[in-house]
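Coordinate-derived values only; no laboratory data. Bear in mind the structure is a predicted one, so any value in this text is a computation, not a measurement.
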Structure 1
Amino acid sequence: MPEAQGSVPGSKNAHKVMLYAISTCGWCRRTRQFLEDQDVAFDYVYMDLIKGQEREAALEVVRRWNPATSFPTLVVDDAQAVVGYRVPDIQEVLGL
């Protein structure tokens, strides 16, 4: 079972990247794998593995960017978000 939350190092660290995901979601896994393959540094939270106030706080952030609270939700620089596995949009927002 993956860690509920953490950081993944990468040489591409010009942006603050936060991945909100579900540990069993195939699209979430693909998004994470894409970021890792591109050597992007990012933090992540698996929403299904956190509980209580921590989960509520994370859901509040996700709702701000994605009212439907679907996953994956990728928040970049606390300024924009990419919802879903949308490689061209991720590449554009991260300048890849």
Structure 2
Amino acid sequence: MPAAVRKNKDNLITRLNRIEGQIRGIKNMIEEEKCCVDVLVQVNAAKSALNSVGVMLLETHIRDCVEDAVEKGQCAEIIEQLTEVMKKYIK
């Protein structure tokens, strides 16, 4: 695991725990047959929170792994890897 990810590990875990709670809350809302609009609002909030985690990881990857590869002269390889990661992340 890159050093930058280790530095953000506690923050990432905290965010993921919060998202896990949001998902459980959404499940409970559905089980309790809450209003669809209210459930959708919570689904959107969970998606937004998960996207934030993804952005944090992507930024860490760029700042740590990509920068390191560029310094080592591995530009073509890291650009290919970053391109593939972006394609998967954007889906």
Structure 3
Amino acid sequence: MGYLFTEVAQLDLEEHFPQLVDFWEAQLLSGTNYEGNPMRVHLDLHRKESLTQAHFERWLAHFNATVDEMFEGPKAHLAKERALSIATVMRIKIAQL
């Protein structure tokens, strides 16, 4: 999956990390710094390289394992619920293309 970020999307992961932090802060802590459109970005990525069910399942597995390893409690549970919801919506939107 890493190739999607480094080769296809050509992300500078160090530069992208603050955006991820802002996104999840907005999702979990009502932060207001995130200004992106993750749906548009992922739809654009899908047009370059098909995002499959397997990609989303693998991402969710990594995400959930990381949350379980590093956090516990209601916010950790909420993070995993939000990740599943986001992945589900993205898969539905991609299927409609």
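Figure out for me which of the structures 1, 2, 3 the number 20, 13, 11 belongs to, where semi-axes √(5λ) of the Cα gyration tensor in Å, for residues 24-79 alone was derived from the coordinates.
It traces back to 1.
If Rg and Dmax of the Cα atoms in Å, for residues 8-47 alone is calculated from each of 1, 2, 3, which structure is the one that comes out at 11.7, 37?
2
Assuming -11000 is helix-only ellipticity at 222 nm (-39500 (n - 2.57) for each DSSP H run of 4 or more, over all residues; to 500) as calculated from a single structure, say which of 1, 2, 3 it is.
Values: 1: -11000; 2: -28000; 3: -23500.
Structure 1 accounts for this read-out.
Any idea which of 1, 2, 3 comes out highest on Rg/Rh (Cα atoms, Kirkwood Rh)?
Once Rg/Rh (Cα atoms, Kirkwood Rh) is worked out for each structure, 2 has the highest.
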